[in-house]
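The next part holds the structures, each set out as C-alpha cells.
Laboratory data are not the source of any read-out in this text; all were calculated from the coordinates shown. On a predicted model such as this, the values are computed, not experimentally measured, just so you know. Cβ atoms are built from the backbone, for glycine too; each structure is taken alone.
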Structure I
Amino acid sequence: MFTILRIAEDIMKRRLYFVIPDLDTARQIEKELLLERINDDQMHFLGKRGLDLMDLPEANTAQRTDMLHGSLIGLVSGAAAGTIIGIVLYMLRDYLLPVELGGILLMLLMGAIFGVWISGLLIGTSTPNVKLERFQNTLEEGHILLMADIAKDDVDKIKHIILSHHPNVQDFGMDPTIPAFP
C-alpha cells in the first residue's frame with residue numbers, strides 16, 4: 001500500500017506560481033523552461049484582460065475560471081436534488097408517475113448532469129478562479145502570472161533557475177499536487 005501511494009505521489013506535479021514584471025521577461029523564462037524540458041503545456045501564462053501574450057502559452061478556461069470547482073459543487077448538489085426528487089416521485093407513485101427504484105437512480109444521474117452543466121459550464125466559467133484572486137491587483141498593474149506544473153523532483157531546480165536569472169520575479173509558492181495527466 002505504501003509503495004502505491006509513493007508511486008502516485010511521484011507522478012503528481014506541483015503547480016508553481018510566479019509573478020513576472022513584463023512580457024520580455026516572461027518570454028525569456030519560457031525559453032529557459034523549454035531548455036529544461038518543461039513543455040508549453042506545463043506553462044500557463046495569465047495577464048490582465050486584453051493583454052496580448054503573443055506566443056506564450058496562455059492559461060486555459062479551466063485554469064482561469066472556477067469551472068472545475070463549480071462542476072464539483074453542481075455534481076454533488078444536482079445528484080442530491082435528483083435523488084430527493086426521485087424518492088418523492090417513488091413515494092407518490094400511486095398518485096403521479098409510476099416510478100420504480102430505477103427511476104430514483106435515473107433522477108440522480110439526471111440531477112448530477114444538470115448540476116454539472118449549470119454550475120460548472122454556465123456559472124463556473126464566468127467566475128474567476130478563487131485560487132487566483134490574490135493575483136488580481138498584480139495582473140491589473142500589468143504584471144504576468146506564470147503557473148508552471150513541475151514534477152516534484154524538479155521543483156527546487158526550476159525555482160532556482162527562474163529566481164537566480166530573474167531577481168525581479170516574485171515567487172508565490174505552490175499548490176501541493178496537480179495530476180500528471182489532467
Structure II
Amino acid sequence: MQKQALILHAWQNGPDAHWYPWLKKELESRGYTVYLPEIPTMNSNAPDLDTQLRFIETSVPLTGDCVIIGHSLGALLAMRLAEKHTCTKMFLVAGWDFNDLTVEHRSFWQTPMDHEAIQKNVKDIYVISSDNDPYITAVTAEDMSKRLNGKFILIKHAGHFTDKFGVTKIPELLMHLE
C-alpha cells in the first residue's frame with residue numbers, strides 16, 4: 001500500500017509558507033504521496049472546522065497508512081480528524097488541545113478534544129514545540145503530549161515554526177517518520 005502524508009497548514013497561511021514545501025519534497029523523496037491542500041476558511045477571520053473536515057474527508061483518501069502533520073491551528077484540525085480516522089503517525093507542531101477562548105477559533109471547540117479516541121486511532125503521536133514560541137509554551141505542549149500519550153520534542157529557538165522565526169525546515173520531524 002502506498003504511504004500517504006497530509007500536511008495541514010496554519011491559520012492565516014497557505015501551503016507555500018514556512019516549512020511546508022520543504023517537508024512535501026522530503027516526504028515525496030521517501031516514497032510518500034503527499035497532500036498539502038489550501039484549506040478552506042483557514043485564511044479567514046472565522047476558520048470553520050466543519051467546512052475544513054468536509055473538505056479533507058472528501059478530497060484526501062484518509063487510509064490507515066496515513067501520516068498527518070498539523071501546524072498551529074492545523075494541529076487542531078489534525079486532532080479533530082484523528083478523533084474519527086485512523087493513521088499511523090501524527091505530528092502536532094506548535095499545537096494545543098484546549099479551548100483557547102478566542103472568538104476566531106470557536107468552531108473548533110463545540111466539544112472538548114477526545115484524547116481517548118485520538119490515542120485509539122493513532123499509533124504514534126509526536127508533539128513538537130519550541131522554547132520561545134510566543135503563542136504556545138513548551139509546558140503547554142508537553143502537557144498536551146502527556147494527555148495524548150505522545151512523544152514530546154523540544155526544539156530550541158524555533159518560535160512558532162514560521163518564516164518569521166527563520167524556520168524553513170524541521171529535520172527533527174523527519175527523524176521520527178520511519
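Remarks
- When distance in nm of label points 7 Å out along Cα→Cβ at positions 45 and 77 is computed for each of I, II, the one that comes out at 2.1 is II.
- Structure (I, II) behind the derived value 1.8 of distance in nm of label points 7 Å out along Cα→Cβ at positions 93 and 109: I
- Here distance in nm of label points 7 Å out along Cα→Cβ at positions 133 and 157 was derived from just one of the structures I, II, and that gives 1.9; the source is II.
- Parent structure of the calculated result 10, 43, 40, 7, 0, given that P(r) over Cα pairs in 10 Å bins from 0, in percent is the read-out and I, II the choices: II
- The greatest value of FRET efficiency 1/(1 + (r/R0)^6) of positions 85 and 141 (r between Cβ atoms, R0 = 35 Å, to 0.05) among structures I, II is that of II.
- Structure (I, II) behind the derived value -14000 of helix-only ellipticity at 222 nm (-39500 (n - 2.57) for each DSSP H run of 4 or more, over all residues; to 500): I
- For the set I, II, ranking by relative contact order in percent (Cα under 8 Å, 6 or more apart) places I highest.
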